[in-house]
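Only the coordinates and a few stated rules stand behind these numbers; no lab work does. These numbers were taken from a predicted model, which means no experiment stands behind them. Cβ atoms are built from the backbone, for glycine too; each structure is taken alone.
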Structure 1
Amino acid sequence: MKFSRKYNYKNNLNLWENYKDFPMINGQDFGYVSKMRYGLCPMSFNGCEIISVYNTLVYLGKPVPIQDISLYMERYRSLFGIFGCFPFGVGKALDYFGIENRKYRKSEDADIFILCFWTGRKFMSSIHTVFCVKSADGIKVYNRYNNCATVKTYKSQKDIIGKGKIIVLYKINN
């Protein structure tokens with residue numbers, strides 16, 4: 001069946017062959033990742049949760065091909081993937097791929113974390129999920145926007161989400 005888990009896996013596997021090594025992904029609307037599929041949609045539309053898990057694994061030096069992450073996370077898709085992945089599926093994926101993590105609401109004590117948040121009003125806006133690393137310059141955010149192919153740096157968690165609301169933060173214990 002077109003757009004089944006197996007169909008998406010084969011599609012993503014073929015596209016993955018175009019990557020060299022394991023690059024960090026920024027701007028899910030660019031490159032081969034934009035054509036990869038999750039549920040019924042291309043990852044340019046709904047792949048942020050998968051990309052955040054992928055970026056975490058690459059950053060920690062435990063890379064896994066994105067098609068394997070997507071295949072696992074298909075079980076947590078929301079409305080056939082139209083709304084991406086349930087945010088709590090991110091923690092399950094991190095556990096599955098051997099990344100120790102804990103759920104929090106704020107990042108003050110987290111150096112490496114994944115942040116799932118409403119981009120505007122709760123239940124009235126979309127959800128976005130990003131991988132973040134604290135540095136001397138601030139908080140580096142990977143895949144902050146669909147159309148931004150660079151890492152963005154923010155002073156605080158509040159600056160990242162703006163008027164949005166946090167759903168869950170996964171502190172990564174490395």
Structure 2
Amino acid sequence: MIEQSKCRAFLGFGGNLGKPLNNFRRARQQLAKQPEIEVIAASPLYQTPPVGGPEGQPDYLNGVVEILTGLSVLDLLQLCQQIEADAGRSRNLHWGARTLDIDLLLVDDLIMDVPHLTLPHPRLYQRHFVLLPLNDLAPGQLHPLLNTTINQLLRALPPAVGITRLNETW
């Protein structure tokens with residue numbers, strides 16, 4: 001029997017309804033309970049203003065988790081969506097407020113574009129709320145399409161406005 005190799009994946013967490021920190025902690029625990037997943041690290045958390053979506057949303061909590069997984073990418077996506085649903089996530093409004101959002105940001109150097117999933121995440125390189133916590137974990141990680149490090153992508157953005165790094169542990 002050949003052991004399936006594990007992929008290194010970075011998952012972006014976001015939420016701005018209910019108690020996002022509690023949802024993040026619960027989601028991390030749910031990931032860690034999976035026999036096919038090893039949680040390697042979690043970034044610091046950031047409080048960030050909403051980007052896009054309807055006016056008047058509360059600020060978001062954002063962070064990134066690094067995992068090793070033997071799951072297929074689509075099985076990992078399905079698991080993340082189940083964890084979101086368990087946290088009360090509804091998908092009624094595009095870019096609307098949410099209890100928990102888990103995005104697959106990078107999975108090894110995989111490039112993929114199928115219905116419901118694009119890797120690397122298509123807007124990763126444009127967003128402080130993703131790049132700041134990702135840079136905390138993996139500044140030298142290469143974006144497989146842009147062949148640029150996470151740190152270089154972050155430095156290419158204009159200065160962040162309204163973002164606060166928090167000292168919460170999760």
Structure 3
Amino acid sequence: MYKNLTAVVLTGLMTLTFSVSSRAADGLYLGLAGGVMDLDRGGFDDARNAGVTLGYEFLGVGLGDIAVEGTYTTSADKGDAPGGQEWEIKTLSVYGALRSAGPVYLKAKAGFSSNDIEIGGDSDNNTDFSAGLGAGLSIGIAQFELEYTRIEDNVSFVGVSLLLMTPF
């Protein structure tokens with residue numbers, strides 16, 4: 001009796017451990033992101049941005065997973081600008097991303113970001129090289145990530161994301 005109970009408990013623990021420590025190597029994922037946009041100009045306060053991510057992990061290698069992901073963010077809370085004005089930013093970005101293996105992982109990404117910065121009524125559009133570094137925690141189909149991303153020369157984003165792997 002104890003042998004059977006031990007076998008059932010060990011099998012259950014191995015199944016739980018596997019689901020917590022592994023991520024699907026191939027597949028589509030969807031996510032929500034939020035964080036702080038910092039405009040490196042004097043007198044500008046941070047804006048708060050929220051957005052969505054759509055990605056596809058297409059190659060699992062020994063060191064981790066390689067993915068392509070797109071992210072769109074917009075200002076949910078505008079930042080203060082000099083002269084009593086406010087500023088906001090919208091970004092549309094495409095990245096190649098590498099996540100290391102394991103339930104706690106590191107992430108590096110590089111790509112391009114198109115952004116529209118509006119200060120008062122004036123707008124400035126740019127497309128620039130963008131890169132970021134982060135760390136994450138994978139629990140089953142959910143991934144929680146904390147990242148720093150340089151959007152362009154004078155704009156950076158510190159954000160958190162919740163990504164969910166889809167069944168297809």
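Out of 1, 2, 3, which structure matches 3.7 when distance in nm of label points 7 Å out along Cα→Cβ at positions 58 and 74 is calculated?
2
Ranked on distance in nm of label points 7 Å out along Cα→Cβ at positions 26 and 154, which label among 1, 2, 3 comes first with the largest value? Please report the intermediate quantities before stating the final value.
Details: 1: 1.5; 2: 3.0; 3: 4.6.
Top value of distance in nm of label points 7 Å out along Cα→Cβ at positions 26 and 154, among 1, 2, 3, belongs to structure 3.
Given a computed value of 19.7, 78 for Rg and Dmax of the Cα atoms in Å, which structure among 1, 2, 3 does it belong to?
On the way: 1: 14.8, 49; 2: 15.3, 54; 3: 19.7, 78.
Structure 3 accounts for this read-out.
Work out Cα Rg over 2.2 N^0.38 Å, for residues 34-137 alone for each of structures 1, 2, 3, then name the structure with the largest result.
On the way: 1: 1.04; 2: 1.08; 3: 1.24.
Largest one: structure 3.
Quick check for you: by mean count of other Cβ atoms within 10 Å over residues 42-49, which of 1, 2, 3 is greatest? Write out the running numbers ahead of the final one.
On the way: 1: 24.4; 2: 20.4; 3: 16.2.
If we compare mean count of other Cβ atoms within 10 Å over residues 42-49 over 1, 2, 3, the biggest value is for 1.
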